[in-house]
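What follows draws every value from the coordinates through simple rules; no lab data is involved. Here the structure is a predicted model, which means the values were calculated and not measured. Cβ atoms are built from the backbone, for glycine too; each structure is taken alone.
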Structure P
Amino acid sequence: MSKKLTKNRKKILEKINNHKKYSLEEASILVKKISFVNFDASIDISVHLGIDTKLPNQMIRGFVKLPHGTGKNIRILALVPKDKELEVKEAGADYVGLGYIEKIKSGWTKNIDIIITIPSVMPQLGSLGKILGPRGLMPNPKLDTVTMNPGKSIKEIKSGKISFKADRYGIIHVSIGRVSFSHQYLFNNAKEFLNKIIRSKPSSCKKGSYIKSIYLSTTMSSSILVDSKSFIL
């Protein structure tokens, strides 16, 4: 096993020039070739932004609809009252009902990726902040996870809408597909995401480099540096 891993690492090193910035299209092709795991690995993009995360008006967060989705089955919990249950079930919610609030209080969160709710339910979730907050599961109007139209939000998420948020270092890290995707699908998804990030540039951001670096990678692979000038809005 160790010899095989060594050979794979050598192959990766041979394919990647660490001193080169690849075009987004080149990176979308190459990133598929450097995955050697025995499963359909996730392909991720990391963007380091030149923002001051200590300033509220420079915090970058939002959502974007990827043209080809992420290839992942997003498990959604809809915390809605009885009159909304049929709507969210038909939209594709995996777990439905306010009864899950008590389950969450008991520690149940491992089976969900996103929680959708409506404004009137939010006061009931205040006590769950310490549980949901650290896991990134707390519903937020800015991410369209607190909405008067939960069915619509669920359909959009199931069809490829993802949320993003810069961490304290100014880095945004999201999945844009799978190794099984065609390189054109990966390119389209990455381009749509990056264009959204550019459009989200705060007016208060200092002059200079807004996008410091962009990297594409797969699960357990090396990262590929992308030339930020290689795609057009």
Structure Q
Amino acid sequence: MHTEVIVVAAGSGSRMGSDIKKQYLPLAGAPILIRTLQALAACSAVDRMVLVVSEDDREYVHTLCREHDIAKIGAIVAGGRERQDSVRQGLAALDGQTELVAVHDAARPLVTAEEVEQVLAAARAGGAATLGVPLKDTIKRVEGTRVQETLPRSELFAVHTPQAFHRSILEAAHQRSFLAGGSSTDDASLVEAAGVSVQMVEGRYTNLKITTPDDLVIAEALWKAKGEHVR
């Protein structure tokens, strides 16, 4: 199956507390976005990538990709107001022959080619799959300050990206949500709402999403621990 990855990089990253959007902050000497694209491009199962960025950043991202010699870039398009809108813009920019599509957060640069290949293989076989890790902590549902219930940890996963789908399944789920006026920050939940079963592929805890300054410190340490060098 011809396979593309939509890389969502249109967010403002307000929780980082920086004047620079988080996807452009440096990780081991290169912008986080570039590190993410390098990881995805290294996966042999990925044929093409569509980057979704803010309209004001499109030329800058074009320059970054050229300077860092990023392969497999098929399109760089402007995102929408919400994440769901941005993914829909990415879907519109897919190549006509694409049958399998993954969606990945630009702020997850530590994903491995093996993880990408595993979630793509699961989606290729079953139609829809997401990467995730079992929760380590006990989770309680709280209203106000009062605990309502303790959820069974053995059944709970923290969801990561990439998430991968047969193209027709993801497009139909987005269309269904759009017509209903819905909104979601998770593509797998849109597919679930459309009645499609999603397979969970267990990934690595190192595939963290860089959201806060603490996350960036941890990501730098993890990058050094795996022996990578600045390119």
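Assorted remarks:
- Among P, Q, structure where Cα Rg over 2.2 N^0.38 Å, for residues 131-186 alone as derived comes to 1.57: Q
- Looking at mean count of other Cβ atoms within 10 Å over residues 35-42 over structures P, Q, structure Q comes out largest.
- Once relative contact order in percent (Cα under 8 Å, 6 or more apart) is evaluated on every structure in P, Q, the highest one turns out to be P.
- Origin of the derived value 4.6 (distance in nm of label points 7 Å out along Cα→Cβ at positions 179 and 203; candidates P, Q): P
- Computed 19.5, 59 for Rg and Dmax of the Cα atoms in Å - originating structure among P, Q: P
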